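Down below are the structures I want you to see.
Derivation of every value follows stated rules applied to the coordinates shown; laboratory data play no part. This one's a predicted model, so the numbers in the text were calculated from it and none came from an experiment. Cβ atoms are built from the backbone, for glycine too; each structure is taken alone.
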Structure I
Amino acid sequence: MIRLQKLLSQYGVCSRRKAEELIQSGKVTVNGAVAVLGQSADPLSDKICVNGAPLETAPDKLYIALNKPRGYLSAVSDDRERKTVIDLLTDVPGRVYPVGRLDLTSEGLLLLTNDGELTKRLTHPSYAIPKYYRVRVKLPKSGTLEAALLKLADITVIDGVRYLPPQVRVTERDTAAGTALLQMTLTEGKNREIRKLCEAVGLEVLRLNRVGEGNIKLDGLASGKWRELNASEVRELKKLCAM
């Protein structure tokens, strides 16, 4: 037996959040009865319908790596009709959903899949999946970059939210331009985490690029392009997530 919202997500009908909305609005039935939130069902023995249409055969699992450009939302759709990463996925043979998010002005590696369990584990902080970033920052107006990075290592709470300190290494310093390039590694990936951490120590983020997640790297993938993960990459990713 599987929770209905998880089941609908696994079958590629919609995201879990959207599935909850469908259930609450009475648009999902199980064996002819209107489903309720929290209900479980067996797709092999129960007749499950969404908007009167029976649930189709479970889709093949898809695992996509996208190099997200700036200016695209990490979402399936947007009520303000802004561009989303789904607009970039031409010819993908099925429906997929973003794993976590990169904010509108960030770019780089974004994983998308219809594997609900993998998504859950990749985005849950308890699995501590590392995410790798290149971050161009403006040097602080007062104090040194080194002093700011020392403060960064000591931050634990911002606006009531607890953060783990990132691993940071300076890879380039342009004194003339007043900028530096940082390599940062996170294991949480909270909303706008890097920007909030940097702001807290007086560093302005000029450009943020995710270059890897777990064992998956961009590896020359052009901006706006996508590729399917190969079987070896998927196995290693699942291994990192204890699947």
Structure II
Amino acid sequence: MAKIFCVANQKGGVGKTTTTVNLAAGLAKLNQRVLLVDLDPQGNATMGAGINKATLKASTYEVLLGTADVASAVLRSEAGRFDVLPANRELAGAEVEMVQLENRERRLRDALALAAKDYDFMLIDCPPALSMLTLNGLCAAHGVIIPMQCEYYALEGLSDLVNTIKKVHANLNPDLKIIGLLRVMFDPRMTLSQQVSAQLEQHFGDKVFKTIIPRNVRLAEAPSYGMPGVTFDPTSKGAQAYIAFGAEMVKRIKKM
């Protein structure tokens, strides 16, 4: 059965989608069967995996509303060698339409359960807001991966997210836990980055992943070619870091 993780942070521009896409590709390189679930109406993970979000016949939107199942909506990322449950702007309408549905917080969990035997990992790319979509991601997941930049404002937002995760754990999903914090877009030349990194290790201990993702131009260029960074330029420092992160994830899961 698949281990399900959502990549979440309500702050925008912190590398959630980059992390989800490259972790999926990194795990695929380790011969894991991976499904990437795009839960963001922007559809950036879909495009970053090489899939045209403008031509979708079925997507996360239909799956959440129950008019399609995961198996019929999934597309293959040839560039990343993993499956994608894609999304586009239609997904924004699900926020309103789900309000009237039963078990609205657990729609994604119930849908993914039907496909769980087909994968080793399911990775959910959450939108940059604590919305009904993000809540569905948290209710479906076994754990949360939190990518964050080592800067002051990132620490401010982290406490809100941790409190939300605790509430979901207490009221909706007792399996939910924080798997780890991933330091992304890291620039070791900046004193602030080193200070915040040290604070994270002090407060969260082994919840902070040892792998650090550096700020890397090749990772930023990859989505414009519809490819994960780990396949666009496997020799780049960013790609090497995400492959190492995938290996660290597999080890960490085995200890759970």
Structure (I, II) behind the derived value 3.0 of distance in nm of label points 7 Å out along Cα→Cβ at positions 195 and 219 | I
Taking Cα Rg over 2.2 N^0.38 Å, for residues 67-178 alone for each of I, II, the highest value is that of structure I
Taking Cα Rg over 2.2 N^0.38 Å for each of I, II, the highest value is that of structure I
Where is relative contact order in percent (Cα under 8 Å, 6 or more apart) largest, in which of I, II?
-> II
The value 1.7 for distance in nm of label points 7 Å out along Cα→Cβ at positions 163 and 187, derived from one of I, II, belongs to structure I
Supply the structure label, taken from I, II, corresponding to helix-only ellipticity at 222 nm (-39500 (n - 2.57) for each DSSP H run of 4 or more, over all residues; to 500) with the calculated value -12000.
-> II
For structures I, II, which has the highest computed value of mean count of other Cβ atoms within 10 Å over residues 27-34?
-> II
For the read-out Rg and Dmax of the Cα atoms in Å, for residues 35-130 alone, a value of 12.4, 38 was computed from one structure; give its label from I, II.
-> II
